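These notes open a run of structures that come right after.
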Structure 1
Amino acid sequence: MLTEEQVREALREVIDPEAGMNIVDLGLVYRIDAAEDRVQVAMTMTTPACPVGPMLVEQVQDAIRAIVSSGCDVAVELVWDPPWSADMMSERAKQHFGW
């Protein structure tokens with residue numbers, strides 16, 4: 001069975017092109033629910049006006065589909081609560097940006 005950590009690792013391959021950093025370290029992934037027949041991800045963007053939002057959601061779906069069986073349902077929910085802030089970034093991301 002697929003684990004949350006396996007999904008998280010797959011999502012590290014999804015890079016926000018504006019930030020040059022993966023979405024996990026940016027703190028954009030809020031929740032991962034992994035079950036045998038369904039993977040659901042709740043994520044956000046750095047801003048609701050993010051022009052690459054639809055592209056990132058599609059890349060998240062593709063990254064998950066690459067590691068699950070063909071019958072597995074993949075759902076990505078874009079959420080805005082809580083609003084993203086730089087505090088959600090990993091230490092690696094903060095160092096990357098010099099914070």
Structure 2
Amino acid sequence: MKTIAKVKKQINPGLNISGILLTLVDARTNLARATEDALRQQYGNHLNIYDTKIPMSVRAAETSAAGQSIFVYDGGSKVSEAYSELAKAVISDA
């Protein structure tokens with residue numbers, strides 16, 4: 001929160017943070033659940049924390065090397081579905 005305030009003050013007064021997006025999430029682990037819980041507890045009253053979580057995926061990492069979006073590279077994947085869900089959430093918040 002201090003970094004965001006500093007950037008707004010010194011570099012970009014129009015900066016607007018719409019929320020926190022959890023990425024590279026491995027929902028099978030206790031660490032992922034604990035990290036989400038800690039973020040929600042620490043920042044949930046200050047920032048929107050999106051319900052959408054982008055799962056960890058090797059195929060998603062391969063998109064950069066392939067020069068394609070996740071929607072083209074692996075359109076039916078959980079990652080592409082999660083990004084679609086995020087887009088809908090962002091649009092509905094606007």
Structure 3
Amino acid sequence: MDRGEIWTTIDTERASLADLLAELTPEEWARPSLCTGWRVRDVAAHLTLAHAGVAFAVPALIRARGSFDRMVLETAVARAAAPPTRWSPASPVT
């Protein structure tokens with residue numbers, strides 16, 4: 001697979017996930033995930049943080065008192081609290 005094919009596959013998978021998430025009810029968004037302490041909403045938010053850079057991660061790690069696991073959960077929960085569960089082109093990007 002060349003670089004173009006890889007990104008085409010990634011884009012397809014992301015679109016498929018977005019379609020799946022768009023169908024969730026409020027109850028499904030709030031349901032616990034398979035990760036202890038995480039809701040479906042938190043896991044989805046965590047996926048949006050994949051491209052967060054060092055300028056984002058370092059302060060978050062400091063706030064989490066050096067715990068990577070705590071940082072990941074806290075940033076996901078904070079992100080999950082901010083955006084709407086239904087994305088649209090007019091939705092703010094935070």
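Bear in mind that the values in this text are calculations on the coordinates, not laboratory data. Predicted model, so just to flag it, every value in this text is computed and none were measured. Cβ atoms are built from the backbone, for glycine too; each structure is taken alone.
Brief remarks follow.
- Answer label among 1, 2, 3 for the case where P(r) over Cα pairs in 10 Å bins from 0, in percent, calculated from the coordinates, equals 14, 40, 33, 12, 0: 3
- If helix-only ellipticity at 222 nm (-39500 (n - 2.57) for each DSSP H run of 4 or more, over all residues; to 500) is computed and equals -7500, the structure in 1, 2, 3: 1
- Distance in nm of label points 7 Å out along Cα→Cβ at positions 11 and 67 from the coordinates reads 1.0; which among 1, 2, 3: 1
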